[in-house]
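Read through the structures below before going on.
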Structure I
Amino acid sequence: VLTAPNVITCCRLMLVPLFVYLRFFTIYHTAALVVFAVAACTDWIDGQVARRTGQVSKLGKVLDPLVDRVLLATGVISVCVEGNLPLWIVVLLVARDLVLLIEGRIMIALMHKLVSVSYVGKFATTFLLFGFSFLLLGTPQVPGLGLVESPLLPGLGAQPALLGVDLVYIGTILSLTVFVMYNVKGWGAYCRFRRQQAAA
């Protein structure tokens, strides 16, 4: 369905390879950051346009979160490659998205529907995208929290760390919360589907 929100979402997807090229194959790192920031902003724009114009479509409901996952995966892998983020966060976020993708395909196959996107998921995506943007920028630094000293947990020790790390922590916690919520809602929907099938 060629609606304005879907066009914006497709533009966001096309910005991903442009970001990768500028960041890793040219010296135009600032331009790459701008491209990533613009792509991140379109995540908010397409949703607003869809709701305000009433152009919410089934394709958009599938395409938007899928493109979000691609952008998030690109961001998290990029900052990890540059050494600004621990590997465990990359593994956790990518694994979480893969599991949700598989579960979504199973739900479509069994019930021909998906669990609706939670507003908490949008908050998680926002924190992660802003966090990745600040990490790619390499500034600003904030004081460490002084909670635990570990190279696996930058920002939680006494040493200063990039603000982006704290935003990614918040986004990761929200992402895991959404993961639990999706699974609870998905299981509930599946149980209702089974009861309806049994009663039919």
Structure II
Amino acid sequence: MEKTRLLMDVCPNISGDRVMLFEQYLGFLLKWNRSHNLTSLNDPMEVYDKHFADSIVPAQFIPYGCRLIDIGTGAGFPGLPIKILRDDLDVTLLETTQKKVSFCAYVITELGLKGVRVVRGRGEDKELMRRLGRFDVVISRAAFKLPVYLGIGAGYLKKGGRLIAMVGATWPDELDKALPALMDNGLKIIDIQRYSLPFSKSDRALIVFERK
């Protein structure tokens, strides 16, 4: 299977220029990974499947023109793929590790992306929450245990905003454990979307919360 086809399986209407940006992103990731160990994945098909395709699944749940923060972005996932796909979004990437911050900044510059920035810091930093303000959408991909993520993410979320959790096959157990945090942070579940990755067929789920 051609690796770029994996993107089309998730987003059938993706344009050729967007596909080219993902190809450039792949090249940067593989090059940096040789010396900086940004991700455990080095096979292009795996990167497309488990990083790129997985990252763009939530795009359908993100309202037009909103302000989004990706907490614990690592090498840019899911925030950078979402931004590549969605020009309309204003995206902030939050990451603690300097080498990953530097990589994200490099990709943003080299791809000529506008309306996206990377910030070094810890999600739970109260001063950082105050400085960055509130967002329409908060997202994270398995950077925290779900109860912890709900507590941190709610601190960045506007009233009526959406918090998106990207979780694996064990999500029902994770959600059960997170119910107290759900109540404590004024969140309610508005959607659960199950899906499988296009190449590996690994089971995933999106849990979409809204702040009351």
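Every number here is computed from the coordinates shown, using simple stated rules; none is lab data. No experiment lies behind these values; they were computed from the predicted model shown. Cβ atoms are built from the backbone, for glycine too; each structure is taken alone.
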Discussion item. With helix-only ellipticity at 222 nm (-39500 (n - 2.57) for each DSSP H run of 4 or more, over all residues; to 500) coming out at -27000, pick the structure among I, II it was computed from.
Written reply: I
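Can you rank I, II by FRET efficiency 1/(1 + (r/R0)^6) of positions 22 and 46 (r between Cβ atoms, R0 = 25 Å, to 0.05) and just name the one with the largest value? Mind showing how you got there, number by number?
Working: I: 0.65; II: 0.95.
If we compare FRET efficiency 1/(1 + (r/R0)^6) of positions 22 and 46 (r between Cβ atoms, R0 = 25 Å, to 0.05) over I, II, the biggest value is for II.
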Worksheet item: Thinking of I, II, which structure, once FRET efficiency 1/(1 + (r/R0)^6) of positions 14 and 158 (r between Cβ atoms, R0 = 41 Å, to 0.05) is computed, gives back 0.90?
Response: II
Response to the item:
Structures I, II compared on distance in nm of label points 7 Å out along Cα→Cβ at positions 30 and 118: the greatest is I
Worksheet, complete the sentence: For mean count of other Cβ atoms within 10 Å over residues 86-93, structure among I, II ranking highest is II
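Figure out for me which of the structures I, II the number 44, 35, 31 belongs to, where Cα extents along the principal axes in Å was derived from the coordinates. Please list the in-between numbers first.
Numbers: I: 62, 40, 28; II: 44, 35, 31.
So the calculation was done on II.
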